[in-house]
Structure P
Amino acid sequence: MDQPGINLSIIRSRRARRLRISVSRGGAVEMTLPFGMPAAAAEKFLKAKRAWIEKSLAYFANQPLSMLPRGSRREYLSLKNKAQLLAEEKAAYWNRHYGFAFRQISIKNQKSRWGSCSRKGNLNFNYRIVHLPKEVLDYLVIHELCHLREFNHSPQFWQLVAKAAPEYRQLRRKLKNYF
């Protein structure tokens with residue numbers, strides 16, 4: 001799958017259920033294939049996404065590599081407890097507005113996510129939240145709390161987010177700039 005002008009990495013995964021392409025700020029393009037998927041299907045998918053890949057590469061070429069430095073394991077361990085307290089405090093504060101039930105909050109060292117919400121009702125946050133500006137962190141916590149009710153990004157989900165963060169579009173853009 002030679003694609004001129006594209007630094008493509010192909011990953012075959014037993015856990016993947018569908019084809020996926022991601023473009024990183026550094027210009028790398030990664031395609032994840034379900035294990036056993038024929039190369040011809042992957043090639044067809046890649047060709048269909050060529051314009052999107054080029055558009056994404058052009059976008060990232062004009063963006064700073066990262067507003068926050070990539071952390072080490074030592075940094076993660078030193079900031080994990082602080083991030084845990086911060087996430088718990090923010091979740092408790094914003095959940096007064098919503099009243100959603102959740103199980104636990106975990107702090108992780110993720111490469112490409114600020115937060116996530118599991119179907120079991122667990123909230124996960126990246127330890128680097130300690131570096132975020134207050135309004136961006138508030139948006140992130142609100143976003144993950146709203147996934148407890150709407151496990152998608154439907155219009156209903158965004159209406160929930162807008163109840164506590166009416167300027168969520170601008171905050172979402174700001175958050176994306178930090179990775």
Structure Q
Amino acid sequence: MSTITYTLRTFARAKHVRIRIEPDGACVVTAPKRASRAVIDKLVASKADWIANAQRSLKAKPRPYSWRGTAAELKTFKSSALRLAQDRLKYFNQFYGFVWKDVVIRNQRTRWGSCSSTGRLSFTYKISLLPSHLADYIIVHELCHLKEMNHSKRFWALVAQTQPEYRALKHELQYGTKR
């Protein structure tokens with residue numbers, strides 16, 4: 001059995017030990033500050049097969065909609081993404097009538113977007129690289145979180161008002177292929 005290399009991140013507010021495989025294949029363990037290293041090592045060892053399979057799976061299929069470039073290109077994409085998000089939010093909000101605080105564009109690695117409880121909508125610059133129907137899905141998804149800060153049936157019903165094919169769009173976004 002080989003040793004699993006991982007990065008440990010500890011947080012005082014963490015309640016459980018969690019294992020995550022990053023898009024680049026790195027293993028990241030998040031744990032409460034009080035958790036002992038011996039317990040964490042034992043858990044990681046017990047999950048070695050799952051970790052190896054997840055890492056192999058990532059290598060086998062390239063991530064759809066990924067990009068690497070220069071700082072100048074990143075700045076351009078961020079500007080483009082901000083214009084896109086603002087324009088599409090304005091369009092879709094005709095159907096919803098929600099109020100948000102502001103819109104920010106970030107270089108997020110693991111999320112397409114997020115919505116804070118204060119009403120801040122955040123998107124990755126990568127939405128500007130997506131086909132328009134997928135960017136619209138992400139924008140509507142986060143817009144609907146202004147009303148429902150969860151993924152309940154009520155939330156998905158809101159999304160379906162303007163994105164009735166949201167399940168297929170979600171699948172395409174995750175796997176790069178239509179169902």
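Every read-out reported here was derived from the displayed coordinates using simple, explicitly stated rules and does not represent laboratory data. Quantities reported herein were computed from a predicted structural model and do not represent experimental measurements. Cβ atoms are built from the backbone, for glycine too; each structure is taken alone.
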Checklist entry - Which of the displayed structures (P, Q) returns the greatest value of mean projected area of the Cα convex hull in nm² on calculation? => result Q
Checklist entry - A value of 4.0 was derived for distance in nm of label points 7 Å out along Cα→Cβ at positions 24 and 160; which structure in P, Q was it taken from? => result Q
Checklist entry - Out of P, Q, which one gives 3.7 for distance in nm of label points 7 Å out along Cα→Cβ at positions 16 and 136 as computed from the coordinates? => result Q
